[in-house]
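Q: Each structure below is given as structure tokens.
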Structure I
Amino acid sequence: MDSTEALINFGLTRQEATIYLTLVCVGEFTGYEVSKHTGISRSNAYNGLAGLVEKGAAYVIEGSVTRYIAVEVLEFCNNKIRQLEGMKNSLIKNMPAPREDTEGYITIKCEKHIIDKMKNMLEQVQSHLYISVSGKVLQALLPQLILLIKQDIKVVVITNPPFTLEGAIVYSEKKADENQIRLITDSHVVLTGEITQGENATCLYSKNKNLVDLFKEALKNEIKLIELEKREEI
């Protein structure tokens, strides 16, 4: 993700992001200078600068001519995160009581959303988890897996070699389909499917006991097969 896209994710418009990056590079600028430097029309340049000031991304320097300077990026990001954290807490506090969790089957699409769901599942683990994924996917989850191990959570990993994770039970297996994922947490929730790049990835998420038990048994059998193959190699 480039700087412009990152700034858009922090609430700036594309035009405001362009102006912000210009201020970062050159320092103080008037609206006229911003327009001249970026090619943005003068009216849009002033509107963009006003937007940056309102969103906490720029300061106004008063003088005979009004000039603008970018707020340091770390300060801007931290301020935005604090605002969002406050809004998150308020939203959680004031939300109506949720309905009971469904035991149905939920389809999750897009690689990014699937990774996010996996991370959220890991954050809610109470005692143990089984995960069967490629080493590439594991890299995105590694910080959380390390944290769980430190919390004495049982972590069982089935993945393609080479992969090591101190404190986890790791089974190495040359996977025929490295896009396939299976994650079971606390013998309660299952996520399974394929995690290809982009929007083509599709996974099934469920708390259905029968499905969870089915995939638990499948993973146990897979582990037994790996152990058997190891013994035969010795």
Structure II
Amino acid sequence: MKNYNLYPLGDSAVVIQLGEEISKVTSNEIQIICAWLDEYTFEGFIEYVPAYTTITIYYLPQVIRYREMVDLLQEMMDSISEEETDLQPVTVEIPVLYGGQWGPDLDFVAAHNKISTDDVISLHSAAEYLVHMIGFAPGFPYLGGMNEKIAAPRKESPRSKIPAGSVGIAGKQTGVYPIATPGGWQIIGRTAIDLFDISREMPALLKVGDLVRFRSVSETEFMQTRGGGNGY
């Protein structure tokens, strides 16, 4: 892989920077590097954290020095062949009950964009979204691919508590709150699917590189899923 920069983050991490703009191409490059890091571990390695345009590698400075880290990562990056890596994204469907008490900001998003609430629901559920990164809260997916016709600003005053499963919009992004937490996104619906469950082998339902599709459901289906378990 040719176009990248390395720089330190404190005394125990190195950042691999891949461009400056959020894009599917950059996301694919990050996934390829993550796949290599899963196999290319070394003494002193702790973990890696992918983001929109970067991957941060954390290490033990008492075991391996920064200069040695840079040499290792440069060797790894020079060894990566994008053509040889087969990315097979998983598509996850998330059922959503839009509007009403479950999506209190749906009317605002519609009014802000001068369209109907039905149009917001249709546009939001028609797209296929790419998970660019997980962050903010455990299992929170930052999703790319939302139609700009339903973009909306964050709330001026964040709510003190947003329920788990809330589906929100902030700017040109959409995402799902996996746990109850404060937040300022415009909430347009809710899912009964657990996006984060510490009892699972993989607590987070989604990972970087996954694809997400939202499906509009009735309140009856939502309540059935909510009360009867969701199978994850």
Structure III
Amino acid sequence: MWEKLCDSFCKPGRVVLHVTSEEEGKESLHRIKRASSVVIQNGIDLPHLNDSIEPTRDRPVRLLYIGRLHPIKGLENLLQGLVQLKSQVRLSICGEGNADYEARLHSVVAQLGLNQYVKFHGRVDGEAKEKQFRDADLCIVPSFKESFCTVIVESLARAVPVIASQGTPWRRLEEVGCGLWVNNDPKELSKAISQATHMPLLEMGLRGRAWMEREYSWSSVATKMVALYRSMIVDGELNKSEQ
């Protein structure tokens, strides 16, 4: 009812929905039909990068998950995928959620025999969060659905490549060469992680950082937003003169 009410107030050609991905735009316009949409991504502050070295191949690859602990995030699938890769990876899970669900995840880790390979850190902020990014070789996002997923931008801004599920709007990870975009079932996640362990992760991270600087800096986002408002003002004035 709320969506129908909002739609009734929209004057065609005069309402623009700001969305952060094409997928979000399609879903929004399905609900608010008398509007149009424009994709302007969220921006990111680009932190200073410490000197990095190519990940050492004689140790397990360090995976990082940062986000809310919730069934929609696909963590169970990730844990099941890790079973085949125990000796190759270590996973840090950073975040918090419903107490019952957190307990369930701990139980799944124990049942799968992953206690040695998976560590829960709870919520991390500030320097603790930065340390997690510094220690990571790969950030992994196995979500069933995301409209944007800020942690991917945060990770790439810190030159950490990403494995993201196709439930996220990040197919360009592979086009830019800074990550993998895969199905989030356990088999495909396992395959992607195994593939990534043989990829040039440092180079991929730096390509991701450059991409963020080109297209996701706040100056770039602000320029697009200002241009949108200006175009709407001009269109509005033209409509008034025609009336």
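Q: Match the computed value -14000 of helix-only ellipticity at 222 nm (-39500 (n - 2.57) for each DSSP H run of 4 or more, over all residues; to 500) to one of the structures I, II, III, and report its label.
A: III
Q: Here is a follow-up. Any idea which of I, II, III comes out highest on mean count of other Cβ atoms within 10 Å over residues 136-143?
A: Max of mean count of other Cβ atoms within 10 Å over residues 136-143: III.
Q: If Rg/Rh (Cα atoms, Kirkwood Rh) is calculated from each of I, II, III, which structure is the one that comes out at 1.14?
A: Label of the source structure: I.
Every number here is computed from the coordinates shown, using simple stated rules; none is lab data. Worth saying up front: this structure is predicted, and the values here are computed from it rather than measured. Cβ atoms are built from the backbone, for glycine too; each structure is taken alone.
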